[in-house]
Structure P
Amino acid sequence: MIAGDTSSIHASAVLVGARAVLITGPSGSGKSRLAFDLILAGKAGQIASAHLVGDDRVLLSAAGGELIVRPVPALAGLIEVRGLGIRSCDHVAQAAVGLLVALAAEDAARMPLPDALKTTVLGLTLPRVPVGPGEAALPLVLAALTTAAA
């Protein structure tokens, strides 16, 4: 959960189809890696087209009942690729968030409780994917994007 009314947070975001995936977690947890993996999955046709919104820091606001994410202007179009450094790539100026991914989440579980699968950000409730420390994030996020709960 992201508390308070801070509009700038340490996170990454990728627009997948019509909604953004907001990726949170501590430094070094793989936010940039997951963002780049989602962009590659979009290019490979595994998911809808995917474009960077922002990496490292993003701006959040609530408008019209939606959580809106935008890149911090100084970082727009930049993403860290471990082993290559900072790279530039196509990006979008803003997107409505449809999913929050919490990396290194202490409440991640094989069969998570329903409350672990949602969160509230700036007064708006969003679906949440808790990814445990050391777990591979991409398969969980792809499953969340391409399947429905039974």
Structure Q
Amino acid sequence: MPNQYFSKEGLEKLKNELLERTNVLRPEIANRIKEAKEQGDLSENAEFDAAKEAQSVNEGRIEEIRQILENVVIISDGSKSGGVIIVGSTVTADAGKGPQQFVIVGVTESNPSAGFISNESPLGKVFLGHKKGDTVEVRTPKGVEQYKILEVK
């Protein structure tokens, strides 16, 4: 699995999710399975089927989180990059519609509507390695857009 980039806050959220899934959800689901088994015939027991499905989803997510944590890279705030855009940088850019601010984050923390774009997204990839004053081009569903980089933090 490739490196997974996280802010300190994002990593804490992921660790808390792992604790919640292992210490709270796992026992709750096990209890639901036990109670469903006590009802008797499992062949047509919807509660048992639902609990087993929940167990499968939960265990899958626990394994996914553990794999992510094995490959985690903590990102800095980007201020130590010498003005070059890296994961963790805050970028102000203009594509002709007024300045927009983006924070370059890892895939797991991306939230484009809030301005957090993945380092693996088309725009995130194009920004990486550039600096204030550069103009970059990115292919979007609407065509090619040019972004003038106004500030890097």
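Summary of computed values
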item: Identity of the structure behind 112 (criterion: volume of the Cα convex hull per residue in Å³, calculated), options P, Q; result: P
item: Test item: distance in nm of label points 7 Å out along Cα→Cβ at positions 14 and 142 calculated as 3.2, pick one of P, Q; result: Q
item: Read-out distance in nm of label points 7 Å out along Cα→Cβ at positions 54 and 126, computed value 1.1, structure in P, Q; result: P
item: Structure with the greatest value (metric distance in nm of label points 7 Å out along Cα→Cβ at positions 102 and 134, set P, Q); result: P
item: Structure with the greatest value (metric mean count of other Cβ atoms within 10 Å over residues 46-53, set P, Q); result: P
item: Label whose coordinates, when helix-only ellipticity at 222 nm (-39500 (n - 2.57) for each DSSP H run of 4 or more, over all residues; to 500) is calculated, return -12000 (choices P, Q); result: Q
item: Which of P, Q leads on FRET efficiency 1/(1 + (r/R0)^6) of positions 30 and 94 (r between Cβ atoms, R0 = 41 Å, to 0.05), largest value; result: P
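Laboratory data are not the source of any read-out in this text; all were calculated from the coordinates shown. If you're wondering where the values come from, they're calculated on a predicted model, not measured in any experiment. Cβ atoms are built from the backbone, for glycine too; each structure is taken alone.
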